[in-house]
Structure P
Amino acid sequence: MSADNWAICPRCKLEEQRRYDLQLREVATAYGRLPAEEYESMREALRNRPELATTLREDYESFITEGGRFYISYTGACQACAFRHVFKVDEQLMVEP
């Protein structure tokens with residue numbers, strides 16, 4: 001069964017940003033302390049950030065039955081980390097006037 005959508009995981013994105021921020025601080029600290037070519041290599045690594053993969057599998061459905069049952073189901077689960085979110089609504093609607 002295929003997913004309804006694939007997206008970028010918010011947890012993976014946050015972790016990538018934290019890694020980038022740490023590298024940025026390391027480059028700033030290295031200025032004037034490392035040989036120029038080594039420093040430039042560190043800076044180049046910051047410029048060539050890989051794009052995040054779409055590892056968040058999203059499955060969802062929503063409907064209202066003829067009898068007035070309202071249903072929504074959403075599950076998002078990352079294939080790369082432990083992030084997971086589940087949301088469900090299942091209620092009977094007031095259909096009488």
Structure Q
Amino acid sequence: MPKSSFNEFRQQSTMSQRLGFLQPDFQELAGADPNTSKKIQRLKVCIRHKIVKESDIKIVLDFLNGDRMALFATSEKTNEISKLGFMLPSKETVYSGEE
């Protein structure tokens with residue numbers, strides 16, 4: 001992989017990880033189609049502003065998060081290596097980029 005492509009990949013992944021840390025909602029919105037993500041976010045806003053209790057809509061959020069994971073796992077944009085990794089999980093490993 002050319003050095004500029006590696007640096008570009010690393011910069012993008014680092015920026016998205018920082019955003020995911022600073023705005024945890026992104027962790028639950030990534031990997032879904034826009035409609036599912038919008039529904040999840042709207043329900044989270046309702047909980048945050050105490051319009052509804054989380055316990056009252058937890059099952060709906062579970063269904064939407066299940067849809068999100070199913071969409072990502074079966075997406076044509078998700079490659080075969082990632083899909084095999086989902087099927088054959090292992091403990092968490094963090095790569096530094098030099099490996």
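Coordinate-derived values only; no laboratory data. Because the structure is predicted, anything quoted here is derived from the model rather than measured. Cβ atoms are built from the backbone, for glycine too; each structure is taken alone.
Tabulated results
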| read-out | value |
| --- | --- |
| Of the structures P, Q, the one that 1.00 was derived from, the read-out being FRET efficiency 1/(1 + (r/R0)^6) of positions 11 and 83 (r between Cβ atoms, R0 = 30 Å, to 0.05) | P |
| Comparison of P, Q - label where distance in nm of label points 7 Å out along Cα→Cβ at positions 27 and 43 is highest | Q |
| Rg/Rh (Cα atoms, Kirkwood Rh) - highest-scoring structure of P, Q | P |
| With relative contact order in percent (Cα under 8 Å, 6 or more apart) derived as 28, matching label from P, Q | P |
| Entry that produces -11500 once helix-only ellipticity at 222 nm (-39500 (n - 2.57) for each DSSP H run of 4 or more, over all residues; to 500) is calculated, selected from P, Q | P |
| Distance in nm of label points 7 Å out along Cα→Cβ at positions 35 and 59 - highest-scoring structure of P, Q | P |
